[in-house]
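Asks: Read through the structures below before going on.
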Structure I
């Protein structure tokens with residue numbers, strides 16, 4: 001059949017008409033006098049053009065005019081359900097979230113994933129897409145939505161017996177729990193995943209959970225376990241040759257070691273993180289690494305180097321929509337150590353605003369605010385801000401971080 005003897009079929013309109021009439025494919029095929037396979041191809045968009053005589057019979061069967069089922073030749077080639085399903089398969093097979101992660105463009109990743117959603121996706125594919133969407137949501141600080149998407153994925157995984165979907169969903173829910181301050185739930189969730197290590201879809205997923213549970217161990221001040229889990233994650237990521245993930249893992253290791261007072265080791269970990277971030281062209285990490293490296297320098301007494309790194313980091317933050325409030329905590333700490341109490345106060349105000357939903361980050365900022373009050377000789381202020389931090393730590397179940405006495409310098413409260 002020549003192309004000029006056919007017209008463009010409006011697949012979406014056809015699907016709506018068939019659905020509204022409640023017609024089964026076999027019944028429609030009989031009315032139009034074509035095979036059921038042909039009708040299936042029309043409805044899924046695998047065939048986008050239709051002959052004039054078939055169009056007339058199709059319109060008669062549906063009780064509409066032929067023109068209502070066609071698109072003009074000049075219309076853009078809109079995606080069909082078959083296109084959407086193919087997009088979903090590509091997004092999962094190529095791991096769209098992993099591909100776009102170095103750019104930090106979570107809005108783009110979410111948009112592509114949502115465009116790939118369509119009602120007839122196989123449940124396993126749908127569960128995997130929802131897990132990916134969960135990541136894009138919580139990365140954009142929409143924590144409740146990210147949790148709800150992961151819970152839906154978990155329900156699908158449980159219903160169809162797909163353990164990989166369930167484990168990924170549990171990891172996403174644990175991540176949200178850790179960010180908003182439900183630390184007991186987060187730890188239980190991550191350890192539940194690790195008990196089912198054989199169900200991880202990829203070794204990268206396994207290593208990612210190790211990286212995340214390491215930071216929860218750090219929140220509970222269980223530094224030996226924290227370092228061990230992070231080093232195991234690094235071992236796995238190294239075997240997979242994943243510079244993006246290795247940059248994150250080495251950053252986490254540097255942050256843990258800094259608070260544990262092991263500054264030399266922390267500096268080495270952060271240097272390695274920078275090297276990996278450069279290899280992955282991971283711009284957001286290159287920006288925030290300035291702050292974590294400045295923290296090591298400032299706590300080690302090199303305020304000049306710390307100041308240069310902080311200045312460079314602050315310039316970069318202007319290009320990032322989402323970043324760790326710890327960057328502002330570190331800026332406030334540097335400014336306190338450098339004697340700039342007004343600048344430290346501004347950093348606290350911005351940091352507390354950004355951490356409204358992130359209770360652990362908020363508590364650490366309040367504890368740092370207590371140190372500034374102490375440096376200014378304001379003992380009542382130190383006690384007040386320390387008490388505020390203690391209240392948040394108590395709410396989130398992090399009792400080991402509660403301080404009954406004057407707060408010590410960061411990096412000295414939990415010595416190795």
Structure II
């Protein structure tokens with residue numbers, strides 16, 4: 001999104017977007033009321049353009065020394081409306097559900113954390129990653145406050161060790177991410193000469209051992225049963241059917257399916273061309289008739305009226321695009337309807353269907369470079385991860401174990 005735009009232009013664009021999602025006029029007026037407070041704040045501080053950092057600055061000023069849980073409900077509403085501006089200016093979209101708390105990084109140490117967030121934003125880090133960093137730094141800030149540490153230079157090896165120890169009952173992933181973000185933050189402070197010592201070297205290492213897990217797959221028969229369980233007589237069913245086909249037949253990632261737009265489909269060439277959300281690399285898929293017919297059926301009869309370019313929209317107002325977690329829930333629903341067992345055995349999201357497609361390709365002896373191209377991998381090394389699911393081919397690689405001579409046992413080989 002363009003950053004240097006007047007506040008009036010920005011709020012006008014967000015208003016248009018909300019109207020496209022069929023937000024009610026009363027709800028939009030609530031946004032306008034909150035944005036007026038932001039505008040007054042910017043005028044008082046002589047700030048010309050709204051940015052994500054300005055949004056945080058305004059919210060911190062609104063909350064003051066209070067915690068988020070202590071502020072009034074109407075103030076939380078203002079924070080929500082401000083976060084809508086931040087999300088739109090960083091991502092170009094607005095999510096309907098917004099229950100995320102604002103992490104108030106207050107005090108002298110909190111100010112250094114805010115400076116770190118500003119720096120990370122300047123590096124072009126994704127909005128979701130910025131929010132993750134805020135959350136993990138907030139947890140560390142609360143820990144320091146509980147230990148009466150108000151100055152960043154009072155941190156020492158024991159303090160950091162105690163913080164790591166309190167994470168012992170969290171999952172290995174959470175522990176790893178908390179310590180990783182903390183290490184980057186402390187390194188930033190040392191590089192900017194905020195701290196005299198490089199505290200990042202004192203952060204205990206996380207002993208997370210990431211074991212390679214066998215990809216979850218479903219048989220060809222199970223995938224067909226899943227697809228057949230979808231009721232195509234309803235608007236939701238038509239939409240779900242087309243989305244599941246894109247995942248099962250082409251192996252598209254969930255985010256790419258949800259973000260699929262009209263510009264991505266080249267009807268006269270029977271192609272789907274897009275830049276993958278994960279890698280930002282271009283990829284082409286054949287628009288097979290089964291998928292093309294399903295998309296046309298949905299667009300022609302049951303897609304809600306909307307000027308948004310996304311093909312798949314929510315069934316109920318506001319008619320925004322779906323997200324990957326929703327697609328995961330959709331697939332889980334139809335797995336249950338088809339009576340397919342997966343609990344405590346296999347994962348049950350869109351990626352499992354992507355894995356299953358690879359399983360079919362391996363059974364059909366499709367060369368690895370071709371599979372890599374289908375999956376949109378930049379090199380075949382990423383695709384080798386899936387070779388472990390081709391059990392039949394692996395059996396052919398097995399070597400016979402030679403018999404142990406009887407003399408070995410007789411002379412006490414054990």
Structure III
């Protein structure tokens with residue numbers, strides 16, 4: 001039987017029509033989907049604060065020792081900070097290196113993390129956020145998440161116990177036997193392996209186990225006011241000066257703005273250019289009973305730009321002239337007045353000058369995070385009962401130093 005030419009014509013005509021309609025609908029939808037979902041790789045820099053760090057580039061090959069800043073951290077890279085080493089991931093939305101950061105990850109010692117992915121929308125018209133995914137395997141990180149004027153940022157951290165979704169804000173993620181998540185400000189959603197979820201608000205924390213979530217718990221209490229120096233120094237602090245020769249410049253301490261990585265942050269700046277001894281400092285009265293607390297930690301970031309004590313670095317002949325010294329005054333459980341000290345310096349001390357156990361040498365002109373560890377354990381022989389005050393001062397002849405993000409965290 002011969003086919004009807006009219007029927008064949010109608011089949012061809014209707015088929016062409018449906019193909020035309022399909023193309024007319026699917027082409028713009030496909031283009032819209034692509035514009036919305038296409039991704040570009042972010043620029044990720046690794047800043048070495050105290051090196052070297054171990055890096056497996058792109059997750060392939062053998063670990064390499066990295067002692068200098070690098071701007072080619074690829075997706076899949078594994079970064080490990082051994083004991084007494086630290087670094088910082090600076091994540092920007094483009095490869096230009098000029099854009100403001102969308103996230104920073106402070107990597108403390110004995111921490112291991114994988115940069116699983118770091119992607120941003122390729123086209124400005126996409127409504128999707130910047131996305132960063134981290135696989136944290138050990139240690140402790142401080143994560144700051146920023147947005148920009150055009151889109152938000154979402155950071156997701158995976159651990160062996162579950163996952164943590166972070167919005168814009170500041171957070172700490174720490175792995176011991178469980179994963180501990182603390183929100184300084186912002187919001188965090190934690191989810192364990194069993195599928196349970198919990199939303200954390202500012203100043204809350206949670207202990208994330210694979211089978212349960214303990215929280216929300218109160219975050220560690222910061223006993224200091226204005227430790228980020230976003231307010232004038234007279235908000236919480238009092239300043240003082242001492243000098244051996246009244247004819248010399250006494251030095252100064254004031255709030256300034258400095259580049260910390262690619263971020264502009266307020267800092268307390270200590271400066272003097274003179275000879276003979278002087279001391280410039282800030283002090284905050286605390287008067288807080290800590291007998292019921294199990295943990296007391298000092299955290300801060302410090303940078304020493306320069307120092308000069310009769311042509312040398314170090315902390316002077318008696319070990320008391322560091323460009324940055326932190327002193328915690330407290331009463332122990334027996335009612336005795338005591339102090340805890342930690343000092344930072346750069347350069348080489350002269351022969352015979354004292355180097356105390358509480359001295360720490362920094363690389364000049366590099367921001368270095370500092371964490372005291374649990375002072376309740378360190379001072380266990382004379383445990384603090386009342387924290388009286390915290391003093392940060394510069395001591396010596398000529399010095400230029402800065403501190404910021406100072407926190408004294410007490411936890412029950």
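Asks: Given a computed value of 23, 49, 19, 6, 3, 1 for P(r) over Cα pairs in 20 Å bins from 0, in percent, which structure among I, II, III does it belong to?
Replies: Of the structures listed, the value fits III.
Asks: So if we calculate distance in nm of label points 7 Å out along Cα→Cβ at positions 201 and 321 for every structure here (I, II, III), which label has the highest result?
Replies: The structure with the largest value is III.
Asks: Right, something else. With distance in nm of label points 7 Å out along Cα→Cβ at positions 145 and 217 coming out at 5.1, pick the structure among I, II, III it was computed from.
Replies: Value 5.1 for distance in nm of label points 7 Å out along Cα→Cβ at positions 145 and 217 corresponds to II out of I, II, III.
Asks: For the read-out helix-only ellipticity at 222 nm (-39500 (n - 2.57) for each DSSP H run of 4 or more, over all residues; to 500), a value of -3000 was computed from one structure; give its label from I, II, III.
Replies: The read-out was computed on structure III.
Quick note: the coordinates plus some simple rules give every number you see, no bench work behind them. Note that the structure is a prediction, hence the values are computed from the model and not measured. Cβ atoms are built from the backbone, for glycine too; each structure is taken alone.
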